[in-house]
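Novice: Following this line, the structures themselves.
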Structure P
């Protein structure tokens, strides 16, 4: 579980994140979204104890990031956007090294399992420096899950992967999310819709929305939409009239072919009533599905809305914060293992 309370981070006088508060439960995959510079990476670095917040705190797997950072690190797996790897090591040797640092039991067996999970078994003896970007990304994911962490924080996990590899990594993330908490950040929004139960959208360091994609779409549209395809009769007018008379239906419009789009009140799920009405009217129901705004539509709408409304002047931090340049610096070789 991840619990974030009023998390705030300033770089000098510039706010990176301000007052973030959210939860991610065990067994939940949460999409963490926002445009470039929104504060996603800063938030993830704070949760992994790589950076200290200016104010607020968070609990990861039951441990406070400020009071028990080592306990947090033992229970977290982190895949940063730029994976820190030792280019002169071999793939298996690197995972064995990381496993010894994390005191993984049955290490050789566990390394074999993880190599198979990320489809790198045939490259186990390869020099890391010779790997493609996609293979490096899979190796980064392997080190993140090596110690069976309770919490996974993944920043662009499918970066550099080909379509087939993306499908496999999405499948792996879905399986990992059954018994873990997964916080997933990516710019591939359809990917989020496929694997995430809920999304958190931040902009300019603040949360602008958090909910399921379906609920966010309904909130923005103010209604639900249902699409049906039917067969059995050429004239859809009788069915259209009956559907329009259902309580809670706002409008019914024809679609291409034997299709109708039904707009209903947002708080009602009228799919059972719609299905019964179709059958009772003498039509065969070929398809019935809810229609929502795509995550891309929702994302762009919320970001544009936030820009139009403006933002309050940031409060000055009470304590000095390191400069952005220092905080964003690439980890040294000594810190690579710890950051990873």
Structure Q
């Protein structure tokens, strides 16, 4: 560790991953520890907020200790503590925020509240050292589908958002309908590889007057209606074809809106982020579209697509060097909008 290095301890508990990381100088991941609860929530077909909160309480100290140990650093050597304070499940967020505030107070370290979605955008900086704003970022996860202009570090303009279901939410609901269970995204991605994406024509929603916005509830309803009508007729349902055709419709809309926005706003760089950014079909289709249109394309490794603390540490670093700090009155804000403070 050289003089002048800035080390951030980051904590993330917005949903069902208890995570802690140490990030040096905003781009170097010293440790990234994630304790996932997926196996636990599988039993219920989705995340149960009360169970998630309890599990965070059980795991958080252990995860933080492991992050510090793996980074070979003490709390005294940490420059600041970053924590996700929204959006997310309120009970889950409160565990991380309370922990960070207690550590900040006890160790006399600055506290930095981080927006979870800004963390997802910042995941792209980890492996793409050359990436700097401005660029366009498509954020796709279980709770969010946003098209965001990243104007500067910490400066964002939302130009498109979902009007109803987020893309990841639609994946989970369709996966449940065809009997795949939770989590839906990875299971549909896997099954789609065995199906024909042109087998069923599902709708692509266009919102009049809002060309960059998304809507997935009609698509989800179309899939459910298709399944119901086939069952009523006693027809065979090819689950792989349903999965592939549904995924194709989602990916098509995500990619075409993103490319259109990049052209309209004269952006040369396009990035994707969030849990659905792990989808192999989306990654490949976006790579093709960016290549055809001459855009530079950035995406995080799979481990940085899903919730993790490394991305929170990166976002916290840029807040820290801008001089932004949070008080000990920092609270969880479950519906926090991007760009809000």
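Novice: One of P, Q was used to compute Rg/Rh (Cα atoms, Kirkwood Rh), for residues 17-72 alone, and the answer was 1.09. Which one was it?
Specialist: Among P, Q, the structure yielding 1.09 for Rg/Rh (Cα atoms, Kirkwood Rh), for residues 17-72 alone is Q.
Novice: Right, here's the next one. Which structure, out of P, Q, was volume of the Cα convex hull per residue in Å³, for residues 105-272 alone derived from, given a value of 155?
Specialist: So the calculation was done on Q.
Novice: Matching task: -14000 is the computed value of helix-only ellipticity at 222 nm (-39500 (n - 2.57) for each DSSP H run of 4 or more, over all residues; to 500). Pick the structure from P, Q.
Specialist: Q
Novice: For structures P, Q, which has the highest computed value of relative contact order in percent (Cα under 8 Å, 6 or more apart)?
Specialist: Numbers: P: 21; Q: 25.
Once relative contact order in percent (Cα under 8 Å, 6 or more apart) is worked out for each structure, Q has the highest.
Novice: While we're here: Out of P, Q, which has the highest value for mean count of other Cβ atoms within 10 Å over residues 153-160? Could the numbers behind the result be given before it?
Specialist: Values: P: 21.9; Q: 17.4.
Going through P, Q one by one, mean count of other Cβ atoms within 10 Å over residues 153-160 peaks for structure P.
Novice: Turning to a different aspect of this structure: Thinking only about distance in nm of label points 7 Å out along Cα→Cβ at positions 209 and 297, which of P, Q has the largest value?
Specialist: By distance in nm of label points 7 Å out along Cα→Cβ at positions 209 and 297, the leading structure of P, Q is Q.
Novice: Taking log10 I(q)/I(0) by the Debye sum over Cα atoms at q = 0.06, 0.11, 0.15 Å⁻¹ from the coordinates of each of P, Q, which one would give -0.29, -0.80, -1.18?
Specialist: Details: P: -0.29, -0.80, -1.18; Q: -0.21, -0.70, -1.22.
Working through the options, I get structure P.
Novice: When Kirkwood radius over Cα pairs in Å, for residues 33-144 alone is compared over structures P, Q, which one is greatest?
Specialist: Checked P, Q; max of Kirkwood radius over Cα pairs in Å, for residues 33-144 alone sits with Q.
Where a number appears in this text, it was derived from the coordinates with a stated rule and is not lab data. Predicted model only: the values in this text are computed from it and were never measured. Cβ atoms are built from the backbone, for glycine too; each structure is taken alone.
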